[in-house]
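Several structures are given next for inspection.
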Structure I
Amino acid sequence: MVEDSVSDGKRIAQLLASELTGLDIGPLADASVADAVPDATPSPEGTEAYRLNDRDETVATVSMYPDHARVSPVGDMDFEPCSAGPPTECSHVSLESVDGELVIRSGGAVKPAVDAIRLFLDRIGEAAEDRSS
């Protein structure tokens, strides 16, 4: 069980990467962590830790800050972590959407963040289907 007390940005980003690579269901089956920088150090400006790819296309970057990790979308989609699903599915006191980016402030918010990323990937897939129709 992940404890809420993990508040180091690097550790949060590592936990998120571990969760994302450990799931092979739904839209997460085609998601992967790419271009990871294992020796990256969090900074106040944010340090890129890795990219989140969907079917080999980068859809977001994950950056580390001293007290949080941030998932920043690449492209037109943004994060709406709780408006796209039931409030209990991806809500957590340490998880929020700020200017379309997903901000994860504790290790306990990683699982709800994965739910938000799943919803994000669902929306990307739906948009791609709409464009191809």
Structure II
Amino acid sequence: MSDLFNDPGNLDLRREMRKQSTPAEKILWEYLRNRKLVGFRFMRQFGVLNYIVDFYCPKLRLAVELDGKHHHEERIVTIDEHRTEALKRLNITVIRFDNNEVLENLDSVICHTQETLELLHQKPLLISREGQG
């Protein structure tokens, strides 16, 4: 299953995305980096399948996505729904926030993320076998 993560083919894109982080990504990263939030390690611009998630906690299989204005367009909403379903099939939980939520209500975003981490930490990790050979 490790070949599903961080495909070397999109390494340059992931690096570029880290360099071009949005203000909301930079702010949230300060709270997630170096195990600051409940002691769990997060990675940013992490590759899963052919997707790149904004932040990923590998131990608990949690993806945190920040959405800009274009994520409200009908076409993008559909793409995001398909992406979330694909990640769920890998037993990855996805939580989404608007960039504005991070910028205007950071405490709520941090609180929700922390609660999700704590919930996931309490559940046994079940690896989905759907779609595997």
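FYI, it's all coordinate maths here, none of it is from the lab. Because the structure is a prediction, the values reported are computed rather than measured.
Where does the value 26 come from, among I, II, when relative contact order in percent (Cα under 8 Å, 6 or more apart) is the thing being computed?
This value belongs to structure I.
With log10 I(q)/I(0) by the Debye sum over Cα atoms at q = 0.16 Å⁻¹ derived from the coordinates and found to be -0.85, which of I, II does the value describe?
The read-out was computed on structure II.
Match the computed value -13500 of helix-only ellipticity at 222 nm (-39500 (n - 2.57) for each DSSP H run of 4 or more, over all residues; to 500) to one of the structures I, II, and report its label.
Attributed to the structure labelled II.
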